[in-house]
Each structure stands twice: as structure tokens, then as C-alpha cells.
Structure I
Amino acid sequence: MVAVPLEMAATMSVELWWAWPALIFCIWWWADSRWRWTWIVGVESGLFGTLWTYSGAQALAQFPQSRIIVGAIWIGLALALAAVSAYNRRTNSSSPFYPGY
């Protein structure tokens, strides 16, 4: 749920889109079986990582003199997602059916 979405973002950054079917199969194969749609969370993570990579690269290309601002916004988006995820885990972790995705 971490390594394969990172690989998806890396392969799409260098336009190796043909590697995605194998990566999606890997996510499906190693996904937790307690909830049968867990693999889709991994694919969404790969898509989000690809979007985040492209948006940062495009922003750096469009605004080369504003690297500090672009970097702060780029990192801030990742930190905001991490904060929302941490809040969700803290709020829902008491549920016996919450697997932690």
C-alpha cells in the first residue's frame, strides 16, 4: 500500500504507463483481504501521487523564480493530506471494523 503507489508515481513521471497493469495487479495481489476493495485505495494513492508529482513539476517549470513558494505549497499539500489521514485514524480507530486504511 506504500511501495507500489510510489512506483506508480515514479513510472508515470517517466511515461512508463505500460507498467501500470502489472503494478495494479501487485496492489490487488498483496492488498488486505478483510475488505475486498482495498486494492482500489492503492490505485487511488498511485493516481494521487502521480497528480502531486506532475503538479509540482509543472509549477516549478512555470515559476522558476519562486521555488521557495512553490516548494512550500507543494509540501503543504502533502502535510495537509497527512494531517487529515492522522485525524481520521485517531477518530475511527476505536471501531472494531476499521482496518486502518
Structure II
Amino acid sequence: MKYYQGKALITIIIIVLLCAILLAVTNPDRDSHMQAIKNHFAKKDTVTSILAQGVMTVNPPSYHNAALISYTRYDGKISSVGTLGYVWVDKNVLK
């Protein structure tokens, strides 16, 4: 009975480690975050897109890598979060 519990524990540890490695390898880089934010504003209208690109050029969001996830902060707020190669952008970014 104890042999099966030990085997299950090792299997769970291996699965958790593999998931952590997957998240670390597919973590988006700084350029992915900046491109996702630019794409977010490009969907709105031309004026907003141009103003947002100007603001991002002068005062870009700061990029933080937390190994398993990454995020950017702008003006003290989280503006985007990325994991598994995808970046989610906050609707109120750069406001």
C-alpha cells in the first residue's frame, strides 16, 4: 500500500515540475507585451492608436518577469499579464 502512495507522490511532483517548465518556457517576453498593448489600441480608432503609441514611446510600461507569468505595470497598475505565450491587456491601460 505504501509503495503505491510513494509512486503517486512522485508522479504528482513530476507533473507539477513539467507544468512549471512549460509555463516558464512559454512566458511572453517584453516585446510580446508591448505589441499586445499596441494591438489593443489599434482596434479602437486612429487617433487613440496614435496617441497611445506616443505615450508608450515617451513613458513605456515597465516589464516584470515572474518566471511562470509576466506582466507590465503602467502608472502603478497592472496593464497586461502574460502566460503560455498569450498576453491579456487591461481595458483601462494608459488612462
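Rule-based calculations on the coordinates, nothing more; no lab input. All figures in this text were calculated on a predicted structure; none of them were measured in a lab. Cβ atoms are built from the backbone, for glycine too; each structure is taken alone.
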Report task. Assuming 2.3 is distance in nm of label points 7 Å out along Cα→Cβ at positions 38 and 62 as calculated from a single structure, say which of I, II it is. Result -> II
Report task. Looking at distance in nm of label points 7 Å out along Cα→Cβ at positions 6 and 22, point out which structure of I, II has the largest value. Result -> II
**Report entry** Parent structure of the calculated result 13.0, given that mean count of other Cβ atoms within 10 Å over residues 46-53 is the read-out and I, II the choices
**Finding:** II
Requested in this report: Consider the structures I, II: one of them gives -17500 for helix-only ellipticity at 222 nm (-39500 (n - 2.57) for each DSSP H run of 4 or more, over all residues; to 500) as calculated from the coordinates. Say which.
Outcome: II
